[in-house]
Structure 1
Amino acid sequence: MGHVVRMTLTGAAGITFVFLVDLANLFWIAWLGDQRLVAAIGFAFAIQFFAVSIGVGLMIAGTAVVSRRIGMGDFERARHEASSALILTALVQGGVALGVVTLREPMLRLAGAEGDTLALASRYILISMPSLFIMAFGLAGQASLRAEGDGRRSMYVTLTSGTVAMIVDPFLILGLGLGLDGAALGVILSRFVMAGMALRFAIGVHDLFARPALWAVRRCIGPFARVALPAILTQMATPFGNYLLTGVIAGFGDNAVAAWAVVNRLTVVAFGGIFSLSGAIGGIFGQNYGAELFDRLRQTFRDALVFCTGYTLLAWALLAGTAQYVIAGFGLIGDGVLVYEAFAYVGAGAFVFIGALFVSNATFNNLDRPARSTALNWMRDGVLILPVAWWMAALFQAPGVIYAQSGVGGAVGVLAALWSWRFLRGIGPRA
């Protein structure tokens, strides 16, 4: 439990701070007093979520291939795997950035954006998305740090990039009067800082990257792709579901979409520990699997679920207690108020069960069963979420989208926990 908590909280501190910076970014935009700008951020997030999720899937693959080699005691092979994973991650992310920039307007229209809101969201993506290539270096560096077990320095990477963004965002958005363009420029700067810090720690402290070699990349492609492809498919399920839900909630107007943007930002801030948990225990699973310490796999799973439950209850209480302050602070009105209240008072509590899905994802991704994570996540976001959202929206209007998201997520989380526990019980001899 100590290892799970240390790795998770160091990761959570970093990732929560970065998401807090995003929330502050949205807050400065809200200060401009134009709900179209906030709604534009919401639509842009629905698109960018795809790209960032692909990066997370690549980072999961990098952590898996490097941590296994470390667990086997083959550090030189681990260094070559780390370098090769970085190259593959950068190539994929560069292609993704090009594709999103090219197709941004059709994607935004499908999500329900129109008029001035569409133009604003399109411009924001055009400015910020190319920096996804730079972000790939930061993700690969952090993957190697987590594979090594250095959660503390991985945290420093995100804290440093977040601090820079926290300082420059209000200056760019309000001080220079750049508005949405200033927010996009802040994203670019923070990604450069993230990449620089991650590589500095991974190379300067741990010497985790060998000199790039074509033969090493060729050798790594197979093991990397076996984890990366299903992990990416798994990670893509959530933004796909978010994209569908954005389309449903767009039918209730810009006020509802503005609240949806706030909900998305606050979800990752409040539950940063749950999102971090999946990545943090990935390295623990990978090292113990490589070392054939099977009982520790089951112990890690149990401890992660306990941590998830306690963390969610605390976050839920904080969200419920501050709901009215958030509504006033972001200037939410009309349906926006109802949407946010549904999240803070009801939807947030479902993370007790949704968190179990994150734990199960880490279990299957790092123990050679990534297709199971893919199946579970697409069951939630590709099969169930849209019909349930239509049904709940017909019953409860805009807040029904929140109820659908939390209800479907909780049900699939319970199923995932039962399936992954049964799988873990069958691995290796019991202690």
Structure 2
Amino acid sequence: MTLGLCAALHARGHAVQGFKKGPDYIDPLWIGMSAQRSCYNLDFHMMERGEIEQQFARVAADARISLIEGNKGLYDGLNLDGSNSNAALAKLLDAPVVLVIDARGMTRGVAPLILGYQAFDPEIRIAGVILNNLGGSRHESKLRAVIEHYTNVNVIGAVQHDTSLQIAERHLGLVPANEQQAALARIQHVGARVAAQVDLDRLLDIADNAPGFAVAAPSLLVHSAESIRIGIAHDQAFGFYYSEDLDTLRAANVELVELDTLNTLHMPQLDGLIIGGGFPEVFMDKLEANRSLRQGIRVAIEAGLPTYAECGGLMYLSRSLSWQGKTCEMVGVVPGDTRMHDRPVGRGYAYLQPTGDDRWQEANTIPAHEFHYSSLENLPSDSIYAYQVKRGHGIDGKHDGYQLHNLLAAYVHRRGTGAQGWIAPFLNQVRAHKARAAA
């Protein structure tokens, strides 16, 4: 529904700003493609409340309408008091809420559902309802009559069940938009179908009646006068990056050099390297086949190139990757072997405590999240780790952040921006290494 609304509003010529509540990577790729502008995350776990407000204000400033996609239900969340729920985010930003209700098999029961959502927290302004997965025009008529009779909530859309609106999923969720050749065509189809069944003018009215929101947005990071070149793996295998962090890197006078790990044959001249998450297992044949780049990355890291890798990046830097009965060689700078499993090994929010042996010399407990189906095996017993895992799994249930030379590679995903982000300490390493090389 979010993809359809973003695509439909964009097709009308509106500047649509998408946001995703939570630490998701894949959904923002789809939302960003639908709105034709980068999607940003809003997450209570890794952001302070003021940072969420500033992020929203900064990014939404030049948009006609902003759409925030929640995660799970309106009131769902980790905390009993709901302080990290979608409802809490709506309150913080004073945003009206549009409920999307899967109405399969429902008739009269839709009324107490809506009334319950209204009564549970009267401070939440439920401004409209979109009925989804309807069985036909008769089903729609019944639901509209029930809602009109028992509630004061407007139905602004009714979308019929339609298998053509489904998007393929696999072990980590939706297939990433950066991987699907036909993603844009699919999005345009979804947008057309949603536009025909949702009152977009009413949705715009709801947004226009929201209170004004203005918060001074601070600079993302201290600017450096000297430009530095940092490679960033960005292709079908790797693409899990927060838009905010890319903004922060560019604001810090970083030239981001995109590296296609599947097709780039030679390692370019770089001051640092970032390899984010993704699906290296799906492309492990192509990654193995690009032997020259793998060797170039290994030589560069062993020569001291500051490198930060998360999850899929850690897997790529290991010796080998095994999945579905097949094993492929990877970069080999991390002396361990990655094995895929059928069930998640690490999933959910995490907390990390720097070990004191971490080369980045971070001081505070670090919020993070993880979602991986693989494990890293056969690491040497004297391996040096940056983090103790206080919540989560990491590499072995106790540690994460494998360190070697100027490499830090972890299973957890961190926010890069902010006081507890990875960008500032990483850039310190990059600049120090560049200064030593120039001396």
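Which structure, out of 1, 2, was mean projected area of the Cα convex hull in nm², for residues 108-203 alone calculated from, if the result is 8.2? Please report the intermediate quantities before stating the final value.
Working: 1: 7.0; 2: 8.2.
Derived from 2, not from the others.
Matching task: -29500 is the computed value of helix-only ellipticity at 222 nm (-39500 (n - 2.57) for each DSSP H run of 4 or more, over all residues; to 500). Pick the structure from 1, 2.
Numbers: 1: -29500; 2: -9000.
The value was obtained from structure 1.
State the single structure among 1, 2 that was used to calculate relative contact order in percent (Cα under 8 Å, 6 or more apart), giving 12. Write down the numbers at each step before the final one.
On the way: 1: 24; 2: 12.
Traced to structure 2.
If distance in nm of label points 7 Å out along Cα→Cβ at positions 44 and 348 comes out at 2.6 when worked out from the coordinates, which of 1, 2 was used?
Working: 1: 2.6; 2: 1.6.
The structure behind it is 1.
Can you say which of 1, 2 returns 33, 25, 19 when semi-axes √(5λ) of the Cα gyration tensor in Å is computed? Let's see the in-between values first.
On the way: 1: 33, 25, 19; 2: 41, 23, 21.
The read-out comes from structure 1.
16.8 is what came out when mean count of other Cβ atoms within 10 Å over residues 156-163 was calculated for one structure; which of 1, 2 is it? Working shown, then result.
Details: 1: 21.9; 2: 16.8.
Source structure: 2.
Bear in mind these aren't lab numbers, they're just calculated from the coordinates by the rules spelled out. Remember, predicted model here, so these are calculated numbers, not experimental data. Cβ atoms are built from the backbone, for glycine too; each structure is taken alone.
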